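Following this line, the structures themselves.
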Structure I
Amino acid sequence: MNNSVSSTLRLIGAGLRALLVLTVICGVIYPLAVTGIAQALFNDKANGSEIKDKSGQVVGSSLIGQSYNLPKQNPDDAEEAVKPDLKWFQPRPSNGLGSNSVNMQYSLILSGATNRSADNGAVNGKCTKDADEGTLCAQVIAAKDAVVTDNSTADYKVNPEDVPADAVTSSGSGLDPDISPEYAKLQIHRVAEQNKLDVKQVEKLVADHTTGRTLGFMGESRVNVLELNTALKALTKS
């Protein structure tokens, strides 16, 4: 009987020692080592790829898209149409982007794709203005009309044929932080007019924030909208 109790106590003691050792290794040493390596070699990414404004305040992450809309007249009215704030560069259309006017008041709503097929609402394989309301075709056509209207100024008219796909379609996640250089350039005249800036200034801003393909061959050239608008805010001091 005493031998049985003694053996049980030894097993319990060994188990507790193993638990303590594994807790220290897996719960303390390993996390600290990984965190230390990440902070030393990938500090920006390890901290969430944060973007800071001129004052050093974090305004968001370069990995998550944000929308730039005017405040609602009635915040409690769910049916009130949301209107873009035209002084900012606009991201891809999405119902999943939290709002942010380059400040700390960022609120993520949801994320996800439209889950509609490419020909949803098409007639004989083509999207027309007769597409049923609520279909993907109707949304794309409405978005295209809005892009043309919003970005045409007194001395610059947008050609509907020049509207890129990312200006009228959302990404699979609904949180794409980037737009194409073509869409950014299409917005230059409107942003310059709204902020009373010279077009050349805004063109340089876009050029400075255009990133080429990863490693020169992966993906496409892109412009991070939050980074671009943060730089725009610093330029206009608004």
Structure II
Amino acid sequence: MTSAERGFWCVVPAAGRGRRFGGDRPKQHVEIAGKSLLGWTLERLASHPSIVGIVVVVAHDDASAGVETVFNGKRLLNVTGGEERADSVLAGLHGLPDSVADSDFVLVHDAARPCVRHADISALIERGMAAGGALLASPLRDTLKRADASGHVIETEPRESRWRALTPQMFRRAELMAALESARDDGVIVSDEAMAMERAGFKPLLVEGSDDNIKLTTPADRAFLEYLLKRKWGVGSGE
């Protein structure tokens, strides 16, 4: 039985400290529209019919580490992460249940992206399986400028064939583990899973996703996320 027939597991790295966001707590635990950011993200993922389980990778001092529970009818495992995102994703891949085979596809999604659309997840799964691995992404539409150290424009960059990487990203379990381990052993800090796969010789497919799949990075993002969650998506929406 393939992963498509059994359903898919998703790894959610949530061990970071969110230094760019600031505040007195990691950004994934910041409350937005009456719920933690991580809570919104887990609700979005768990309500997708193809996702059967989620591994949340938490900080070493998080009280939920090692806890297994059920969230919205889906299995939820909490494992301890590492210093870098790649370390946490690796810990999540190792923490998957034995029922997830090395050849099975696994999704990885940012804890700080609570507005991913179900239709985009479905498109990623369908097209990503056929391509051997893929990621949600959004083509750049703005004019790009390269700046010098003082903030002055050096030149205008072409935007053709340029994409913003989003999540989820989806790859085979063993292939992603090997790619992340190779980057770690070479001393390379990868910014996302696709970068690790690129280093390993793969060419992940870009699947266009919605621009409102935004990531909470700075305090300025908070108001827009709150608008999306309260006014557009609504509590429990499966759009």
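Could you figure out which one of I, II the value 17.0 for mean count of other Cβ atoms within 10 Å over residues 30-37 was computed from? Working shown, then result.
On the way: I: 10.6; II: 17.0.
That value comes from structure II.
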| query | Between structures I, II, where is distance in nm of label points 7 Å out along Cα→Cβ at positions 118 and 142 highest? | reply | II
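Which structure, out of I, II, was P(r) over Cα pairs in 10 Å bins from 0, in percent calculated from, if the result is 7, 23, 29, 17, 8, 6, 5, 3, 1, 0? Numbers along the way, then the final one.
On the way: I: 7, 23, 29, 17, 8, 6, 5, 3, 1, 0; II: 7, 31, 38, 19, 4, 0.
That value comes from structure I.
Which of I, II yields -11500 for helix-only ellipticity at 222 nm (-39500 (n - 2.57) for each DSSP H run of 4 or more, over all residues; to 500), as computed?
Working: I: -11500; II: -8000.
Comparing all candidates, it corresponds to I.
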| task | Determine which structure produced the value 12.1 for mean count of other Cβ atoms within 10 Å over residues 182-189, calculated from the coordinates; the candidates are I, II. | result | II
| note | With relative contact order in percent (Cα under 8 Å, 6 or more apart) computed for every candidate in I, II, 23 is reproduced by structure II
| field | Read-out FRET efficiency 1/(1 + (r/R0)^6) of positions 6 and 198 (r between Cβ atoms, R0 = 30 Å, to 0.05), computed value 0.00, structure in I, II | value | I
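Bear in mind that the values in this text are calculations on the coordinates, not laboratory data. Keep in mind that this is a model prediction, so the values were computed, not measured. Cβ atoms are built from the backbone, for glycine too; each structure is taken alone.
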